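As structure tokens, here come the structures.
What follows draws every value from the coordinates through simple rules; no lab data is involved. None of these values were measured; they are calculated from a predicted model. Cβ atoms are built from the backbone, for glycine too; each structure is taken alone.
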Structure I
């Protein structure tokens, strides 16, 4: 049975992806802070492992990855997904605390999860595995008033490229999925803010489409890799000039 550890697995894209992989017969490690939500999923699937942890806690992440590998026998895939949007404002209205909150989760948290998974994949027998980083359309083109989120997602692209290069010696592949407006609580919140300012809802797609894209990347053989994938709502204003 193949295994995947998913960070941010208690809601949104992480939860949708976890449930899809569980239904496909994978052993799935569910890492997030909200233990009760993880236990709810684990109670419904024999191959789900609840791993309550904060991605910004170095020791907790290391213990979660090691513990899951012990239960599953090895770690085949990490879906490095946990993230937050943070305060929407121009840079002079963003406090250092606001900035740090986003950087701690979106960059430091993804670094810690990748670090622990990479180390596990190097030492297991046979060695190797796959890391899939959740980037964003914002890794290429920002939404207004998103300095913290956009900066961290650009950083994830650099992380993805470096891990992909360094991992070759250890049969570790790394790719990035850039998702545009999957219908989650985050997009719903953005739509509510837009409505307050008289704007139309964002074009969006079912969150299941993002999960299926991750499944495709995870199912590739070791000699193949999706380096970057963009999956987005067809009518998002990403392509073209305004």
Structure II
């Protein structure tokens, strides 16, 4: 089998115990499954043993996609897409109650997560996201308010997703071995959430956290008028962005026209 491509951020998971731990996070039998970045198919093989109803695979690498198409040519429940996951319309292909697995390339992992959060239909068709991230990034995603890693990613993620499970994966579980640890995070979509535009929330949190060491008074005066600011009774304008809870960012976003 071909070597991993650094340009695509490929690190193939080879540890059987970790693979089994990932697929045992949730019930797979008779479920629709979407796998992003299957690589050589180590996780794919174990998913199939659990007898899913259907399995869609998205693999950008032409050689790997061709290999997987040939390998599963006679398996009628498998569909292989040779596409860039950031360019494909995921919402169109995700079936009801789909479980999404992803050993994500580190360089685009946060973009893939945000893409899933931006689904127009909500509650969404997927019931679980089980994604692998670089540990440092993952800790920013799951960071609760007032923690060291709390910031834009945790605020945006918490709008529509609940964090269910996490566990750390050693570099020794991959080939080639990455220089950093990884983390598996299981998300479940929220049925109820604050009504604010996710694209506006991205812009607003970017505006605040680009001045994260400054008090928020100047930033908020750029986007809201005095009457709107007065409606935010819980807001202390001498606070810094990291000292503001997600619900306030959601409320600010809902006020922006």
- Structure (I, II) behind the derived value 1.6 of distance in nm of label points 7 Å out along Cα→Cβ at positions 47 and 127: II
- Structure responsible for 4.3, with distance in nm of label points 7 Å out along Cα→Cβ at positions 119 and 215 calculated and labels I, II on offer: II
- Query: Comparing mean projected area of the Cα convex hull in nm², for residues 111-206 alone across I, II, which is largest?
  - Reply: I
- Query: From I, II, which structure was percent of Cα pairs over 15 Å apart, for residues 175-222 alone = 68 calculated on?
  - Reply: II
- Task: Using the calculated result 13.7, 42 for Rg and Dmax of the Cα atoms in Å, for residues 23-142 alone, pick out the matching structure from I, II.
- Result: II
- Message: On mean count of other Cβ atoms within 10 Å over residues 31-38, which of the structures labelled I, II is highest?
- Response: II
- Query: Hey, P(r) over Cα pairs in 10 Å bins from 0, in percent derived from one of I, II reads 7, 29, 32, 19, 10, 3, 0; which structure?
  - Reply: II
- I, II: which one has helix-only ellipticity at 222 nm (-39500 (n - 2.57) for each DSSP H run of 4 or more, over all residues; to 500), as calculated, at -13000? I
